[in-house]
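Heads up, there are several structures right after this.
Read the figures in this text as sums done on the coordinates, not as results from a lab. Just so you know, these numbers come straight off a predicted model, no measurement behind them. Cβ atoms are built from the backbone, for glycine too; each structure is taken alone.
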Structure 1
Amino acid sequence: MDVDLLVQTCLPKLFAAGLIEPTAHRNKGVAVKKVQVRQIARLWGGMGYVHELNVALETNESVPIIVKRIELPANCTSIGDRRKKASYLHEIAFYENGHAAKLREAGAAVPLPLYTSVENDVMQICMTKLTGNARGDLSVAECRSALTWLATMHALYWGRTEEAIGPNTLGGLQQQGCYWYLDTRPDEWENMPMRGWEGRLKLAAKAIDLRLKADPYQTICMGDAKTANMIFSADGACQMYDFQYAGKAVATHDVAYMLLSAMGDPQSEGELVEFYHAELSRLLELQGVVPPELERLRTSYELSCCDIARWMSGWGWWGWENLMRAKCEKVLFMLDQGKPLTSEAAYVDAMQRAFPV
């Protein structure tokens, strides 16, 4: 990583964004006194690192730059490696094609992109640093802030998904957003138990996937709305980063994943779903769009909870496992009255009857 070159490439955008005070002498070049490099994270699968560059200027100003450096293996042959490689290319498209700027303008705070590159098996994304504090389990107020962020993104792309997922010259986001979707998780599906409610969920997985793909509440989802990808500013506003899996999906995928993995008190779930609905409705109405009915949104939410539980059942449980199980048992009973149906096709038929689009 050529640190000096990255700094000289990124600084003009920091000037243009007003993140460094302008001075007359900078027309003749940027005066950098010192750059300190600190590794702050390692990427999944050993595919690289995230570094923070603390750039000290001769004007006694200091500015941080975040560098996400992806180093792919020589052969991305496994399903997981191919999924990760594609996700990084889509994240570069997210920044190159103006999605970060759209979100920032709408009021959903994200990093400002400074520079991206793809050279053979090495990719780099340079961006501004979000300032604030990370959280573990979220309070009700923090959940509301995160849901407001998600509602802002969902409303922004409501009914506009095709332009966002087109070729890179258009949008370049994931054709299917969110990283747990069934098409790229056959290994986890195979690992699911064959008996009990998880065995029934395994048989129903395709039916749930098809129903959610046909759900009318499609938009662009953040795709990985967990606390590890959130920073809360001093005034409590949620900011998000890591857009590898941003793409087309039902809006309730983001809501279900965020609540199931992040809310500190599961007793607040119902209230928080209602809060999200109110925020989304307010934003859609400002655009002249008729918002979804609350009960239909609840149905979509419960199906999204089942979809996440399907992935976790074969990958490993975390978050509010008991809550997910309760959602699954409720939905599954409406499909099979408590006894496994004969096939995946039978669950598809039952889904069409119990949860018509």
Structure 2
Amino acid sequence: MKRILIVTGVLIALGLLAIPKLEGLTGSANNTAANNSDNNTLSVDVYVTKPDTIENNIFTTGTLLANEEVELASESSGLIEEIYLEEGEYVEKGELLIKINDSELQAQLNRAEFRLNLAEDREKRQTQLLDKGGISQEEYDATLNEVNVMRSEVALIEAQIAKTEIRAPFSGQIGLKYVSDGSYITPSTRIATLQDIDPIKIDFSIPERYAAMVEVGNKVAFTVSGLDKTLTANVYAKEPRIDTETRSLQVRAKSPNQDGALLPGAFADLELTLSTINNALMVPSISIVPELQGQKVFVVKNGVVQPQTVSTGLRNEAKVQITEGIAEGDSVLTSGLLQVRPGMPVNIGNVETE
């Protein structure tokens, strides 16, 4: 009996000694569970929205054209008497470039002028006689008519002489010449080109769906091969109709070219700005989640994720404009989009504002 009492007392004592250890283990387990709960909270990155300026741009290609360009040609045939132009030189409007031999026309002009002088003297004398009744009105009218005919003949010969002079129709740069002194030329003979390349024109086309958006004054940024910089131009004209074969609209812009670095015929890559929007709210493209009913983003408020249905506008290579659904200063998720659920608490890691 004593042995049983002794064993029972020993077991009770051992039990009392073990209770603090069990409580310690229980507390440690509870702390570990709490720590694991904190560690399991999803860490996400967010983008803080703010107003920005964006441009509605489209990309296309075009061709550079001279502001004015003409193939120099003669209106009459004959031998070249003198060439005044130099290849590659700049000439002013009206400057004499080539003179064709006009000796025969000059002789005809002299003869016509002599006849005109004689007719005019006769008309003056008959005017005096008419006042005194020495001749009839009919005789005077015939003489006056002869004077007018002679004046017309002189004007006609002078016009023919003017056609033997090739003058610059506008100010510009002469190209390569293809004739020499003494050459016989006709209206079909290739002589040289004259080009005005400041400013320079840019011809390009845009898809039909943008036709109503392009306006005179729209900005164009373009690059050409051989120039390591982006140049600018402005739209100044467009065709009033859509090309039925390509379903595109032909547009033309102008760009300054004081240094002559841009040459007609060059190929250009263009970026046309159709419109500029100020105070636009943009979010990274990765933040947009498509749905059956539209699109949404996840917004973090007070550490909790909430979905927000949005309407989108313009896009660029990295971001999308949000027209409805969020406000300035909202924190939009850019990571963890597949793991989050509505009402889920999250830890914010990186905060992006640009």
#### Entry: Given 58 for percent of Cα pairs over 14 Å apart, for residues 161-200 alone, calculated: source structure among 1, 2
2
### Query
Taking helix-only ellipticity at 222 nm (-39500 (n - 2.57) for each DSSP H run of 4 or more, over all residues; to 500) from the coordinates of each of 1, 2, which one would give -15000?
1
### Test item: FRET efficiency 1/(1 + (r/R0)^6) of positions 137 and 305 (r between Cβ atoms, R0 = 41 Å, to 0.05) calculated as 1.00, pick one of 1, 2
1
### Structure responsible for -0.75, -0.90, -1.04, with log10 I(q)/I(0) by the Debye sum over Cα atoms at q = 0.08, 0.10, 0.12 Å⁻¹ calculated and labels 1, 2 on offer
2
### Query
Of structures 1, 2, which gives 1.3 when distance in nm of label points 7 Å out along Cα→Cβ at positions 73 and 185 is computed from the coordinates?
2
### Task
Give the label, chosen from 1, 2, of the structure having the highest value of distance in nm of label points 7 Å out along Cα→Cβ at positions 97 and 345.
2
### Message
For FRET efficiency 1/(1 + (r/R0)^6) of positions 289 and 313 (r between Cβ atoms, R0 = 35 Å, to 0.05), which structure out of 1, 2 has the highest calculated value?
### Response
2
### Ranking 1, 2 by distance in nm of label points 7 Å out along Cα→Cβ at positions 129 and 233, the structure that comes out highest
2
### Task
For relative contact order in percent (Cα under 8 Å, 6 or more apart), the calculated result is 17, so let me know which of 1, 2 that is.
1
